[in-house]
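Chemist: What follows is a set of structures to go through.
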Structure I
Amino acid sequence: MTDRVPDISSPVGLVAGGGALPFAVADSLAARRIEPVFFALKGVCDPAQVGRFRHHWISVGQIGKLARLLRAENCRDLIFIGTLVRPALSEIRLDWGTVRVMKHILAAFRGGDDHLLSGMGRILERDGFRMVGIKDVAPDLLMPPGCLTRIGPDPSATADIAKGQDVLRALGSFDIGQAVVVIDGHVVGVEGIEGTDALLARVAQLRTEGRIRAKPGRGVLVKAPKSGQDLRYDLPTLGPRTIENAAAAGLAGVAVAAGNTLVAEPEALVGAADASSLFVIGLPV
């Protein structure tokens, strides 16, 4: 699990958005005696949590300031982690470092979120930094293969999982999303810009409206990275809230790509799934 970690230099810079994952990554690094330094996004990263670590605050788009701070902290390796609502171009705080690479910023905004993040990463790599991923710095936070819960998928759910994988492979090149809901062989929802939780809320609403006739306890949420995606950026994430929303949507379980999905609060996740009689399984890549 840790054979790649010695190649990572210390300290590691974390450009941190919202949620608990940036701090889970930081704790994982610290446990390996690799110092994390936060470059926390204003208005997004949790100020109550970030105070536990060495940190600086930056605004979205302050690439020049970020590069200066990274050099001052001697951070060669850098990771983007945490939730971030895709900003409008008008919301980016320009500094001279951003203006210098504005044509690259505009090119990055033409794609999806993964394209945006990887585009920003390439800008920083041109300045001599190295973008790394969760697999490099915190492999213990990735979904393991196999079933984590007391119950596993039945033959119907197994067939829905296979259908979901086929759909995600077909859609991957269009940069649409990383999740799909399949119930009894029917694709009832595909993740868009709204995210997985909103997808599951939409499925729950369709059940309420009688648009989904299958009884509760059938159907699967399937999540996987997009085909051709740079796995250093925007990996699918699974946490207790996703499980709660899957239960509210009346699904039988959740299947995600093992080794390529971030797991937030694994004990709480498994507890929530077992309490709702849902399965959670890591699919081999």
Structure II
Amino acid sequence: MIKELFLTLTLFSLAFSQPAFCGNRLENKVIIVTGGTAGIGKATCLLFAREGAKVVITGKNDEDGHALVKLITKNGGTAKFWHLNTANEAEAQNVMKSVYETYGKIDGLVNNAGIGGAHKPTHELTEEEWDAIQSVNVKGVFFCTKHAIPYMKANGGGSIVNVSSTAALIASLRINNAYGASKGAVRSMSRTDAMLYVKDKIRVNSVYPALIWTPLVERIVEEGGMTRKEIGALIPMGRVGEPEEVANGILFFISDESSFITGSELVIDGGFTAL
């Protein structure tokens, strides 16, 4: 695990140091990424920085957040970290306000923060476990979207990408029912907000990852007594996805390349939902 993490950081560092890899697909855009210190969020922050964005990394792990800012700035990117528990509306409101005051605008928001919760069947889930998942996965998306929208409207538009899951599309027996319900809610919220704010030139789209090698999936694999290779065999493409592969999809939606797309869904699952 440590060896893989070191290799990943080394590769990203090398990529940042090569001018040929420096893009401008998000040049000068201010984009907030929730849950940006690990997994898909971290990969997204690194990619956005490489594409010229002013990346706002948010999360609850301050140490990892500041370390990621240091990595990005060391290699020529622009990033700042804000502590944020997305389940706390006051924190979400204050972060959006602070980001706007710092940069004078908010161009994009990636609602990525989420938790998996306990791996239990429905009849064993407690109310507290259910509520904890909904607080982050549903209320967190609501709070951040709610308080980013006014600044996007003032800016004349923006782009929001919500990270849902294939658990919103098909049954998932490897995680709890509360998780699937929360991601189904995110799917509905994405479509509704896309229509609510289309006249404000604010686009809202969503991505649906399957088994991506993140800390969440790693925990599920360990608890199930399986290996990465074994879990990858469940995917038609024969492997678990990488966070960077989801980040590429998020980049397309957040960028102007998808300027005529709103209320859409991108499934990133190696063919899993096509079975």
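No lab work stands behind these numbers, since they all come straight from the coordinates. Since the structure is predicted, the reported quantities are computational estimates derived from the model, not experimental observations. Cβ atoms are built from the backbone, for glycine too; each structure is taken alone.
Chemist: Which of I, II yields 58, 39, 32 for Cα extents along the principal axes in Å, as computed?
Modeler: I
Chemist: Thinking of I, II, which structure, once percent of Cα pairs over 13 Å apart, for residues 68-123 alone is computed, gives back 73?
Modeler: II
Chemist: Kindly point out which one of I, II the value -14500 was derived from, the read-out being helix-only ellipticity at 222 nm (-39500 (n - 2.57) for each DSSP H run of 4 or more, over all residues; to 500).
Modeler: Answer by label: II.
Chemist: When distance in nm of label points 7 Å out along Cα→Cβ at positions 28 and 156 is compared over structures I, II, which one is greatest?
Modeler: I
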